[in-house]
Structure P
Amino acid sequence: MDVYQKSQASHPYTEQDIGTTRLLPTYRMDLRPTHSKDVFYQANPISNWKDVSWDKIGRPYRVERWSKEKLRWEKEHDQQLPPQTSWEMFNRSFQNLFDADALATRQEAFGTLGKSLGTLKMHEALEAVEDIVQATVWNKIHRVEDAVWDPRGKRALFEGLDVKKPEVLFLGAADGYEAMQLMAMYPGGHAVLVDYDDYCRTNRFGEFPEAYPFLGEDPATGAPRVWYRDEMNIDFEVVDIRDLKYGKEFDVVVSIGLIEHFPDEYKPLALDMHRRFLKPGGYAIMTTPRAQLQSKIFYTLFADIMNFAYRELMDVKHLGLYAYENGFEILRHGRIKAHNGIIARAR
């Protein structure tokens with residue numbers, strides 16, 4: 001394969017495709033502008049966070065239906081599953097959903113169900129039904145609704161930052177999706193992804209689809225442009241975020257679905273990790289899963305795949321109040337498809 005053919009294969013979309021969306025076997029390509037008739041970022045403004053209190057809003061919802069693999073490990077080892085081991089189990093389990101062709105998985109499960117019912121293997125049949133339900137729901141959430149990556153919602157949340165060629169630090173980076181979206185929107189910068197599971201470096205980020213297009217900006221013209229991961233300046237560090245050696249040198253510190261894994265006694269530490277590495281005037285971007293019925297159903301249905309460690313579902317007021325109480329000024333807050341999101345600065 002010559003260079004041109006390789007480029008065509010890994011960069012299949014161009015500026016001519018802006019405004020379009022397409023369903024692919026394992027994800028949705030979406031280059032539609034953020035400001036369309038179905039904008040997903042909807043702010044619910046709170047003008048004064050001093051007026052928000054835990055007595056008024058209550059506490060986040062705790063997810064407490066655990067993965068069978070977690071329970072089995074704890075029974076075998078007679079101890080609680082360590083946080084890093086739980087994260088490693090989760091990453092491998094969750095990535096399997098991204099890698100699978102949901103429709104093909106569902107079709108295969110239907111075949112298994114038919115054979116199992118024909119031979120009266122009821123346990124096998126029940127497992128096939130569970131696979132059918134999970135594949136159907138995952139297909140709807142990730143491919144049809146695009147609620148996991150949610151490019152338009154994330155772009156709407158990230159827009160308007162006063163940065164040029166930013167230095168970005170992504171804590172608990174997993175597949176690094178949001179850093180790549182930021183690099184497309186604010187081109188010419190540099191991102192450091194941090195995760196203490198090397199599988200995230202080699203597989204979740206390392207095997208992220210080369211052909212996935214990110215809608216961003218052309219720095220030369222200010223016009224919309226399509227970007228790809230191999231055009232971005234990104235490094236990946238495998239380290240516990242508590243052991244990072246950086247100073248206050250980042251324009252943006254971002255975490256996606258991280259804060260909700262810390263019980264209240266550890267949330268000040270988690271939030272300090274965002275403040276510690278920010279330049280004066282830098283932006284902290286944080287999201288957490290929403291406390292909505294769909295999320296509660298998802299984490300129940302996918303318990304064996306998702307629930308290996310402490311997890312909360314929050315309203316945006318919960319996330320904002322945690323940040324406010326721990327020294328942040330909330331600049332923007334709102335809800336996207338599956339997450340709450342805030343943009344904040346250290347006070």
Structure Q
Amino acid sequence: MRRILLSAVSAAALSVGVTSASAQSGSVEKAVGGYNFDEAAKEDAKTKDFHSADGHLTFAIVTHTAGNGFFDPVYVGAKVAGNMIGAEILLLGSESPVDDPAREIEILNQIIRDPKIDGIIMTTPQVGAYNDIVKAAEAAGIPVATTNSFDETILNRSGISHTGQDASAAAIGGEALAKCVLDSGKTSGSILLPSSTAMGNIEVNNRVTSAFNAIVKTLKDAGKLEAFKVDAGPENVGIDTNPNDPVNALVTLFESRGDAVGAFTANNVFTPPLVKAVEQMGWTGKFCAFGFDLGPAQQEGIAAGNLTGSLGQQPFLQGFWPVMQLYLQIDRGISAANLDTRAQLVTKENVAKVGKRFEN
């Protein structure tokens with residue numbers, strides 16, 4: 001009898017478990033406005049024929065340096081998003097391994113005339129240089145999204161979405177650098193922030209300033225600011241350093257100071273050279289060196305002890321989200337939905353986790 005009762009209870013429980021999801025308590029079957037969610041979630045019938053009217057969407061993503069590997073995961077992210085929405089993604093950019101806004105603008109001026117293009121994603125490292133591109137795109141009815149570097153003065157800024165890391169995130173690296181110096185037992189010395197303002201990248205300048213302020217604050221809070229010299233140049237945007245021969249320039253800078261205990265570099269132009277400079281100086285594992293981005297050179301430098309840490313800016317998202325934003329703008333009328341990709345501090349403790357599935 002007991003077995004019969006248990007069997008009956010089990011059968012009842014099973015029948016409850018297989019009831020449809022729509023019968024679950026609290027389920028929402030239709031919108032308050034009366035329309036059906038399944039129907040509302042479908043792509044608009046006109047979306048695939050937007051602008052080019054060729055039956056599919058084509059977006060171009062153009063960067064200011066495709067030659068050093070940083071933008072590789074950006075391109076991957078763009079392709080992933082394109083695959084999700086069935087769009088063709090053209091991967092374009094300056095072939096140079098260093099910032100080359102002039103070449104990027106040349107490519108943009110070509111692509112803006114391509115009748116197949118339905119949307120443009122571009123980096124904007126040189127403030128004030130992209131307004132003509134935006135004007136031409138608007139005149140042609142092509143939506144624009146910006147990514148990575150931010151130009152707050154760009155035409156129609158409030159109507160253009162941006163995906164990227166706010167420069168203030170560099171403070172995470174500055175704070176980590178100051179703590180590294182304090183934990184090292186050094187009681188004095190120079191903390192240097194080399195860069196190149198001649199490259200015209202306002203985003204990098206702002207990173208240096210944010211890192212500088214964080215270093216100063218951390219040392220001050222510890223009561224040690226007077227013991228160290230924090231040098232980011234006369235305007236706190238970087239000690240002017242030659243980007244065309246960065247390794248030798250960094251070694252010369254370190255040797256000229258004679259008391260360097262730490263350094264912070266704010267982009268991919270100077271961080272891989274920082275790795276080589278530390279090794280060349282014989283400071284492996286003895287020098288607080290922090291940089292930007294998480295390419296192979298940075299990861300190898302961290303693992304070897306020539307780079308204490310580096311800040312990633314989630315570049316995969318910097319390709320993925322702008323594609324989705326353009327799609328949403330075309331299909332749903334959503335615009336200027338910005339995304340701050342923040343910063344990921346990577347050190348020897350967690351560097352092995354970086355780079356999975358091409359995302360860093």
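What the table below lists for this structure:
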read-out	value
Among P, Q, which structure scores highest (criterion: relative contact order in percent (Cα under 8 Å, 6 or more apart))	P
Test item: mean count of other Cβ atoms within 10 Å over residues 122-129 calculated as 14.2, pick one of P, Q	P
Identity of the structure behind 121 (criterion: volume of the Cα convex hull per residue in Å³, for residues 82-201 alone, calculated), options P, Q	P
Structure from which 94 was derived, volume of the Cα convex hull per residue in Å³, for residues 266-329 alone, options P, Q	P
At a computed 21, 17, 12 (semi-axes √(5λ) of the Cα gyration tensor in Å, for residues 138-233 alone), which of P, Q	P
Entry that produces 0.9 once distance in nm of label points 7 Å out along Cα→Cβ at positions 258 and 274 is calculated, selected from P, Q	P
Highest-scoring label, criterion being Cα Rg over 2.2 N^0.38 Å, for residues 26-129 alone, among P, Q	P
FRET efficiency 1/(1 + (r/R0)^6) of positions 74 and 314 (r between Cβ atoms, R0 = 30 Å, to 0.05) from the coordinates reads 0.70; which among P, Q	P
Label whose coordinates, when Cα Rg over 2.2 N^0.38 Å is calculated, return 1.24 (choices P, Q)	Q
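Readers should treat all values here as calculations from the given coordinates under stated rules, not as data from a laboratory. In this text the structure is predicted, and so the values were computed from the model without any measurement. Cβ atoms are built from the backbone, for glycine too; each structure is taken alone.
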